[in-house]
Structure I
Amino acid sequence: MIKKALKESFGIECLTKEISIKGLPVFMKSGRKICKLLYGDYEFLVVELSATDRFGTIALKKQASQYKEKSGLDVIYVFKSVTKTQRDALVSNMISFICLPDQIYLPVMGLALRNHFKKYNEINAEKMMPVTQSLFLFLLYGKKDSVIKSEAAKELALTKTSITRASEQLKAMGLITEETSGKNVYMKPVTFGRDFYELAKPYLVNPVQRTIFVADSELTNGLLEAGESALSNNSMLAAPKVRCLAVFKGNAELDKYDIVEPQWTSETMYYQVELWKYDPSLFAVENSVDIVSLSMSLEDNEDERIQGELEEYMESYKW
């Protein structure tokens with residue numbers, strides 16, 4: 001594959017040979033494809049990283065030294081994708097890499113070619129967009145080895161553009177891979193359950209856009225339990241004095257709500273309503289918002305009781 005891609009993308013003729021290296025740590029062999037590449041008078045050890053590798057330049061430089069010590073060859077890393085930030089870090093540290101089919105950087109040969117970045121390499125991979133988080137939750141709770149992209153778009157009521165941007169961001173974060181078969185594109189989570197959640201956690205965002213207070217009891221019927229109300233239903237936490245509910249910020253019923261300000265109203269019964277960036281009903285469980293979204297909505301709450309009960313709820317949850 002590397003030989004063919006280098007020829008097609010850059011016109012580089014090379015040979016590849018299988019190679020066996022002894023004495024390497026398990027993590028430097030498991031899930032990685034390793035071979036020898038010959039280009040003219042040069043020989044390299046090519047290490048193709050797996051989809052689950054979370055690389056950093058310091059770790060890669062250290063591993064390159066270990067590979068060279070065991071094989072006597074300079075290392076070229078192969079990535080399925082790199083962001084602009086990752087690319088710049090690799091180049092500034094003079095780490096040889098190939099990102100097929102678009103980029104090749106071999107400083108030992110004075111070779112640096114770049115056709116273009118794919119669209120997802122330009123997407124911010126620091127935090128999930130709401131649509132990305134929605135797709136992540138769909139994959140997390142679906143617990144499937146693979147999902148057809150068009151079917152996920154249909155289930156989440158997303159346009160082709162939106163599902164593409166979301167999947168590209170998940171790929172850039174190293175959370176999924178994609179494979180094409182015929183007309184279908186399959187999205188494949190790199191892991192499942194609690195491991196998938198933990199891998200994604202640094203990228204997750206608070207789903208709450210803003211909070212309002214509503215006096216209309218009839219209009220709030222059917223809304224999902226959220227915040228402390230949802231947590232109290234699943235833990236030993238006492239129910240809050242003001243019931244907390246959630247609804248998608250684009251819900252057409254919002255225009256009918258009688259919004260009040262608690263400190264300026266004589267109403268004795270009102271509700272705290274969270275307006276969410278994505279539709280919480282897509283992942284609702286027994287009239288409550290899903291556990292991951294709930295966790296993110298309460299992440300900045302400094303109440304130790306709440307954080308303690310939330311932690312126990314997360315630990316007891318059957319992923």
Structure II
Amino acid sequence: MKPVIAFVTGGYSTEAVISYKSAVTIENNIDTDKYEVYKIDITPQGWFHETKDGRNILADRSDFSLLIDGKKIVFDAVLIGIHGTPGEDGKLQGYFDLLGLPYTSCDAASSAITFNKRYTVAVAAFAGIHVARSIHIFRHSPIAPEAILQQLTLPVFVKPNNGGSSIGMSKVNKAEELAGALLKAFHEDDQVLVEEFIAGREFTVGVLKTPEEIIVLPITEVRSKNDFFDFEAKYQGLNEEITPAEIDEVMAEKIRRTARKVYEVLNCRGVVRIDFIYNEAKQEPYMLEINTIPGQSEASIVPQQIRKMGWSLKQLYSALIEDALIRKLKS
């Protein structure tokens with residue numbers, strides 16, 4: 001009998017549109033010869049599975065099951081493909097933990113920490129990983145732009161502290177631009193991170209944990225045609241991605257070693273993507289952030305790296321599912 005897998009997509013945030021892009025690739029590459037797969041769309045309006053004949057079946061949240069034509073469907077594991085809340089911030093992970101249902105992503109604590117950019121860099125810095133200087137601002141305790149610039153040096157990046165896909169993010173080169181950038185970021189989140197710019201080349205690397213080992217994928221260099229790697233650059237083709245990156249082995253090994261350390265320090269699981277700036281003056285990689293549910297569209301970076309490593313996406317999703325199923329057997 002094939003393991004029964006729930007593939008969850010959608011989400012409650014503006015990143016849901018990215019989830020649906022990833023869903024197309026994931027559905028096309030899950031090995032249905034090995035697994036019986038049911039896609040469940042998690043939205044603010046409800047959690048639904050659409051049957052082949054177009055009916056929407058509401059998931060029973062008491063045990064995360066489906067009732068289809070009188071048959072109850074229960075799952076052996078969950079493949080999480082939701083960018084943003086509640087699939088990337090630990091909320092769904094905590095729910096599945098309560099149900100004793102294994103899943104393919106980081107656990108609830110690691111997901112919650114890595115979704116919070118400030119907490120991520122704080123944990124990383126405590127472990128000796130290089131990060132940019134930054135200030136964490138809450139909506140209920142605002143800090144004046146002038147006070148921020150007394151502590152940080154321009155240029156700075158202003159980012160919603162929770163979330164991804166570079167939505168609400170700005171690069172500020174002049175003092176008079178900071179107030180507007182803060183408003184833009186606070187439109188997306190109640191917390192904002194203001195971070196000093198680090199000069200250098202931008203790299204991103206996937207790290208994957210299988211039942212046997214931790215694998216660091218081929219490194220990608222990102223060259224944005226915009227001023228920085230923003231939403232437009234990421235999703236509208238305004239960037240160049242070179243995989244594998246054209247760098248010497250010394251630099252590559254420093255990035256790989258740091259990526260593995262970040263993965264271990266933050267107790268990651270499944271496949272994550274870690275972004276770095278390599279400061280050539282100091283000859284060190286600086287960690288920017290971690291994406292615990294990295295994009296999976298055909299053009300996304302992790303699928304590029306997986307193919308360069310010689311794997312198929314079918315192998316990737318099977319490895320993630322098998323890792324979750326093994327945790328079920330151990331529980």
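Every read-out reported here was derived from the displayed coordinates using simple, explicitly stated rules and does not represent laboratory data. Everything numeric in this text was worked out from a predicted model, so none of it was measured. Cβ atoms are built from the backbone, for glycine too; each structure is taken alone.
When relative contact order in percent (Cα under 8 Å, 6 or more apart) is calculated, the result is 19; to which of the structures I, II does this value belong? Among I, II, the structure yielding 19 for relative contact order in percent (Cα under 8 Å, 6 or more apart) is II. If mean count of other Cβ atoms within 10 Å over residues 155-162 comes out at 22.4 when worked out from the coordinates, which of I, II was used? Source structure: II.
Work out which structure the value 0.05 belongs to, where FRET efficiency 1/(1 + (r/R0)^6) of positions 27 and 179 (r between Cβ atoms, R0 = 25 Å, to 0.05) was derived from one of I, II. Computing FRET efficiency 1/(1 + (r/R0)^6) of positions 27 and 179 (r between Cβ atoms, R0 = 25 Å, to 0.05) on every structure in I, II gives 0.05 only for II.
Looking at distance in nm of label points 7 Å out along Cα→Cβ at positions 43 and 291 over structures I, II, structure I comes out largest. Comparing FRET efficiency 1/(1 + (r/R0)^6) of positions 59 and 283 (r between Cβ atoms, R0 = 30 Å, to 0.05) across I, II, which is largest? Across I, II, FRET efficiency 1/(1 + (r/R0)^6) of positions 59 and 283 (r between Cβ atoms, R0 = 30 Å, to 0.05) peaks for I. Kindly point out which one of I, II the value 20.6 was derived from, the read-out being Kirkwood radius over Cα pairs in Å. Of the options listed, only II reproduces it.
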